[in-house]
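Presented below are the structures under discussion, each in the form of structure tokens.
We did not get these values from a lab; they are worked out from the coordinates using the rules stated. Bear in mind the structure is a predicted one, so any value in this text is a computation, not a measurement. Cβ atoms are built from the backbone, for glycine too; each structure is taken alone.
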Structure P
Amino acid sequence: MKRLLFISHRVPYPPDKGERVRAFHEIEALAQHFRVTVATLAHQPSDVEAAAELKRWCEKVITAPVSGKVGLLRGALALLCGRSVTEGFFHSRRLAYALGEEAAREPFDLVFVYSSNVLPHALSVPAGARIADLVDVDSAKWATYAQAARWPRRWLYRREARGVRSLERRALDQCDAVILISQAEVQAFGVESDKISVVGNGVDTEYFKPAEADPARPPSLVFTGTMDYKPNIDGVCWFVREVWPALRRDVPDLTFSIVGRNPTRAVRRLADVPGVTVTGSVPDVRPYLAKAALAVVPLLIARGVQNKILEAMAMGRAVVASPEGLEGLEVAIGTETFQARTPDEWQRRILELLHDDARRQQVEHAARTCVEQKYTWAARLQPLLDLCERLCAGCEAGAPSATPPDEPAASASPNVESEVPAR
């Protein structure tokens, strides 16, 4: 089997949040066709233990610890040097050292980098071919942040958009293939190239599935997501401020659960609003989806494909979402999901579904059928596997790298996990 290096800016395990879900399923699929080594950054002690779980699928796991404070300092220095804060924050001399040693021990046939955040590491490793999964066009996200921000954040966000854009262009110039998550992201990228492919997200339809005996559900709404992520924060705060009061006037016993880890102060304050619950971290989001009448996704800013929508649909839940949240999804608006823009539209769509059980059940069935037919991981990732096979067939392992890895001090030896037996 060919040897593949998968580099990730964060530990892709457990698959319980957006960036981890996609990366984990890519690793799981690639491991069936390649000898996979995962190299990743550990941002906290628990990340090392989580990364070790990947040994069930991978030949080797390499983790390099990084400090948030040091990362911010490196990000500031990168900004002063004309690069993005992102590039400085995710730089690791330890990881570079480990990758250099590993490639010298046995060359890699293919390097797969997940996110532009760690692109420089991928470019420094000798390999036959390189693939960059940018997932979303992060530069467009920073540009959108800048539009809504005040100085000095506006200046910083604009500067970061330019720096990240430079990283994304380097990926296109120096990698053999670039992957984006949807055609909408390809358009946002703004460059035509035969190097660019679309590989969409899927959902685990065996894990997320309707309950066999669906319990009676009281009038209730649910939002799931990481609650220290700006688009999620802005979305739920807007919803509670602009939509929720009118809904409660019409349905006094209506409840709204905001489910997800690390709620910020602004999110926690929403729990003071009658009918609103903020759960914080939960071991499993499925019970909250199962007992909700509707899932709502009121994102004002969104990039890529929203896993939260696919998971709710897989659970057989009707979803009302903003156009930004639905962008990139191949779903039928009005039959498989509903879309709302203004507060009046949100109120109307939600109340229609809450008051019409037969209509809501039709949407729930259509939502589940949609993900079964279009969004299994096996179907979504087959183009990725085909691309990797083509690149490996057309190159030899150990092609020289354009940039040599950094040479850290001897004391910077990384935490390198040992090889494990074949699965």
Structure Q
Amino acid sequence: MTPERRAQLPVLVPDVEAIGMIAVIRSLGRAGYPVHACSARPDALGLASRFATRAAVCPSYDDPGFLDWLARYVADHDIRCIVPSEGFLLAVRPVFGRYASLLPVPPDVERVYGCLSKATVIERLLASPQSAAHLPPTLLLREGDPEPSVEALAALGLPLFVKGDGADDREGSDNMVARETSVDAALARIRELRRRYARVLVQGFVPGQGTGAYFLVHRGEIVQEFMNRCLHEVPHTGGYCSLRESWWHGAMMEDARAKLRQLGWDGVAMLEYRWDPVSDRFWFIELNARFWAALHLALYAGVDYPAMLLDARHGGVPETKTRFPLGLQCRYTIPFEVGYVLSRWRDPDLGAGTKLRSVAGWFARFLHPAIRSDLYFPGDRRLYFMQWRSFLGALVRKRRV
């Protein structure tokens, strides 16, 4: 698609406080799309991006005025596409039909919101032997199902992860994941969540490191793939990925393709896995049917998912890149890489030498020219320094207290 055509297609990007949506702004802005960045937070970093044509502070999703604000903004600025976050999709669910033509997701409301629900995704995957492979020990509790026995929960293996979806939330649209280290604690958490969520998913522990398989699907055909694995998590025992590298695992990718076909998704998607490098076993954790936090790594590797998605959406031929460099590293320096080091420093099970090596490694990576940073992005690096200023300012205020 030509830059002239893109310049005629204003795009609304919500939730630009999130690192993944900042990557969306950068991709679309440098491709020539007029990007309207919005957030309910006036201090959202994405509002200050040089790739944003216009920045707007909007009502929060739980504000009764949000839908009216959205309707006015779309009309006043001739918005031709909205790149949604999960929160945005849940907020517009009552009026999905009004915005379906602007959203780069399937027009089928059941498919869209089914793919946002961990419980529905698991149900649909279990319907096919091929797509049901590589699932962790799982128990799905539907409304009206009896309470699980202690024995059934123990059989899943500890720790247990108890999950409720925003799509199943009777009180709002919040996701909930609780890590419980005993069966009794998990049972108490299940009772608590079942009062709020129509369905509750319980999964047992699987070893390994986080990995991801990323796709662009256009009219039922996979046109782009990408993979990465997580090298650091916050806390270091498992959590948010702060350092990741481009990577490839053929069997995992084939499994991800089968699951994506079973779910019938169209657009962008990230399938999250855990991979045990010792045994080479892997387990599917969840589907993210929207842009993901680790998107900057794909951009650095030349896999420009947001621009590809919108080019395809508006009738162009996406410029795909089926091959990409392996071993390319990218990190979210602050606060998450700092958080990784702090979690190791505070771990009583790690020795002093290990802790000191973690600190030294942080500085070595900080100075390493080949390791990219999410926020230190070409043409938009001031966001990186704004984040540092905010982080250091918070430390100073904390010390004064």
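If relative contact order in percent (Cα under 8 Å, 6 or more apart) is calculated from each of P, Q, which structure is the one that comes out at 15?
Computing relative contact order in percent (Cα under 8 Å, 6 or more apart) on every structure in P, Q gives 15 only for Q.
Calculated for structures P, Q, FRET efficiency 1/(1 + (r/R0)^6) of positions 127 and 223 (r between Cβ atoms, R0 = 41 Å, to 0.05) is largest in Q. I have -10500 for helix-only ellipticity at 222 nm (-39500 (n - 2.57) for each DSSP H run of 4 or more, over all residues; to 500), calculated from one of the structures P, Q. Which structure is it? Of the options listed, only Q reproduces it.
Can you spot which of P, Q the value 31, 12, 9 was calculated from, given it is semi-axes √(5λ) of the Cα gyration tensor in Å, for residues 63-134 alone?
Of the options listed, only Q reproduces it.
Match the computed value 62, 52, 47 of Cα extents along the principal axes in Å to one of the structures P, Q, and report its label. It traces back to Q.
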